[in-house]
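Following this line, the structures themselves.
Every read-out reported here was derived from the displayed coordinates using simple, explicitly stated rules and does not represent laboratory data. If you're wondering where the values come from, they're calculated on a predicted model, not measured in any experiment. Cβ atoms are built from the backbone, for glycine too; each structure is taken alone.
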Structure 1
């Protein structure tokens, strides 16, 4: 029987990068959690909010779900490797994914930005790729990534640049400030179905990132790649991102305000490049002896901290009728304060517990009594 990965077998590097990714994901999510940047609308930014939105697009947006998705692929590759090595069937992996999906369903009922159900839906396909060669895995990964970009982003850019189509959205529903009852009814009637539809569209890209992570985890690339190679890759990716940075700045501060689809494409491509830079730089730092203990603690309790974001932000905002009343800048400072508090709490919790509360539930569901 395959047992869970023990504490002394944990790969600290992955925990640190996961903690860093968690911080970025929260920075991306909190504007829609607060209503200061409604996901289907376009705010008219000015002053500090315009600066924050631009910095988010340059250095945060799309960078961190990319890293998080890679880490999911790496983690699942390790899980499958251990299971198959001990003669275990794929059933335990499926059980683990189903539990993640249930977490995601509950979370989705509260907040439309849940990613766990999407990860679970597409993570079910990973065993189908596990037995393929590295070359085949990378071919699938690149094909899915490029295909999703051409299908969803290039087509939108064509409509925008060539046909003059303008993408716009509606303001956030006023019902979000009408109490829990109307808000929850709206979630069930309108948003949840849309989010499931969206999971099928974004899932193509997510699966491609899973496959890149599967390859990295199987080959232990971050642990064996030379420091020189990591440094060179970080420099190349940063330089390659600069033209896309120019498009983003043009959109926010130049004459390209109407070209939201073009900006989104630039944000996506620069996101993949800068995510690679971030991973390389953290890998270099960790392999040179840096501990990053707060990030490590955040990463070890990433599931708990991710779900807690919704509990400490979305529910109080709806209860107080405060949706849409905080600016993007205020949301940034609030998110930083929450992340600092979570880092201290995670370090305190892990002094007397092996795992975070939701991590423990996930392990019990996966391994039963072996999780102790």
Structure 2
């Protein structure tokens, strides 16, 4: 089967989080025919180890999970699972890495390193990459470098792009819970208005972000606010839900402290209690600078195009980069719908072979 065949077969059977029985069966069926050891360190994962008799290894990562998005592409190979769709291109990522595994099998004697292929779950939810790393799979297989690739709308179809250093943002979910005292509107002065406190918190948090230096890319936005019960009672409970995106660790620590401090100030002024919680989230995707320069020099004319600036999207590939030097690449899909959109699709026959060709070159670098 070609990379396009693999992708379309995977596209039909999108599954969520780490519950991926059909996806795993398809991946395992391809790997079963290859000279590799197949194993599963965590639920929803498949790893394939190609032993070329070398002293160290390179790893390639694919993500398996889809999104809870009803598909609206009208494709003949559209999702057969209602309410689920490969709207973020994970079917394409997996198809390319499967095809690369087939290539590795054909060139086993020529491989400059042993190869570990990681097919992970839960990229869209709880960070399957982090859980996979915690098993020690990279250390046991002496992985010294790791690569990943992601479809990217807006980038020329089939073009590969990347950058040294920061590439994608650290992502932390922010939840602000305000507890006040609800009373009837006629006795408003006896209450503690959790709605007003929540609004004050939001505005101060946004003002704080505007005061950061412009050379520190970041974004904080709250996409959901729930407060109160009825129109004629002071709100006694407010919840704000948002997301903080940063790159630098010092920027993140500053923002986290400021968000906590704002909560204490609002509480002192309003008499409400304000709890500010930030999730652990995903680290920033930070491409190893020395490895990037080395790979770019070795690839020469085939080196990836340089991304002008990092993007504020997040990716759990960043967990691998906490363990070994790693590089992440974007593969352009051209002028297509955005990722996560129900109508996301692209010309897989034009794009995916170019992605595989680039990965093959990475695989064979000394």
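Work out which structure the value 35 belongs to, where relative contact order in percent (Cα under 8 Å, 6 or more apart) was derived from one of 1, 2. Considering all the candidates, the number was obtained from 1.
Out of 1, 2, which structure matches -10000 when helix-only ellipticity at 222 nm (-39500 (n - 2.57) for each DSSP H run of 4 or more, over all residues; to 500) is calculated? Working through the options, I get structure 2. Name the one structure among 1, 2 that mean count of other Cβ atoms within 10 Å over residues 307-314 of 18.6 was derived from. The structure behind it is 1. Suppose you compute Cα extents along the principal axes in Å for every structure in 1, 2: which one lands on 57, 47, 37? The value was obtained from structure 1.
For FRET efficiency 1/(1 + (r/R0)^6) of positions 51 and 179 (r between Cβ atoms, R0 = 35 Å, to 0.05), which of 1, 2 scores largest? The structure with the largest value is 1.
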